[in-house]
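S.K.: So, here come the structures, one by one.
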Structure 1
Amino acid sequence: MSHQQEKPLNLTHEEIKYREHTERAAHFIKIDLFRSAREEYKAALQYRPGDAFCSEKMDAMNVNIARDRKTVLIIVPVVVALIVAVVLMA
């Protein structure tokens, strides 16, 4: 028995591809892969240009990416300073 979801036969190719990309994006979000999710929403827009849902989600992914970048820029110098302090104490 197949584990894949049944796709209704009356959907257009564009609708099927749109759904695939938005579902994949949702899975990426669950594991905090915001850049990959943003790319999937961008790909979905090829099948539904101007889609408000995808545009809003891309904006949200950009916010998450910026937040993560800021976190990294704060944490990395602290970790480097700790490593240098440990090395100097040895």
Structure 2
Amino acid sequence: MKERKVDECLPKWLSSKILSAVDYVWQVRDEDDGEESKRRIKSLSKQLDMEEMCWVMMLLTLPKINDIVMDSNEAREFIATRKLERTVH
């Protein structure tokens, strides 16, 4: 029986290669005003192709995007609606 690897079952942006690259940068995200993060991103850009770097950069920005989305009027309305639904039941 053929052994299945996780990378074969997931979208490209969730491959172990991409997630490892994200982790490599994420580990130093709070150090020295981001200089080490920038150095690591530059290093990765020499190892990964353009599409892979796009996925890495997009995944690194997800927390900021989440903050923006959750601060939107639509999100606040959705949260209020959900709270109302829970109290009705």
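S.K.: Quick one: distance in nm of label points 7 Å out along Cα→Cβ at positions 24 and 48 came out at 1.6 when computed from one of 1, 2, so which one is it? Don't skip to the end; give the middle numbers.
M.R.: Numbers: 1: 1.6; 2: 0.8.
It was calculated from structure 1.
S.K.: For distance in nm of label points 7 Å out along Cα→Cβ at positions 40 and 72, find whichever of 1, 2 sits highest and give me its label. Kindly include the intermediate steps, with their values, before the conclusion.
M.R.: Numbers: 1: 2.0; 2: 2.9.
Biggest value here belongs to 2.
S.K.: To which of 1, 2 does the computed value -26500 (helix-only ellipticity at 222 nm (-39500 (n - 2.57) for each DSSP H run of 4 or more, over all residues; to 500)) belong? Display every interim value, and only then the final one.
M.R.: Values: 1: -26500; 2: -21500.
For helix-only ellipticity at 222 nm (-39500 (n - 2.57) for each DSSP H run of 4 or more, over all residues; to 500), the value -26500 is produced by structure 1.
S.K.: If distance in nm of label points 7 Å out along Cα→Cβ at positions 32 and 56 is computed to be 1.9, which of 1, 2 is the source?
M.R.: Working: 1: 2.5; 2: 1.9.
Of the options listed, only 2 reproduces it.
No value in this document is a laboratory result; all are computed from the given coordinates. Predicted model, so just to flag it, every value in this text is computed and none were measured. Cβ atoms are built from the backbone, for glycine too; each structure is taken alone.
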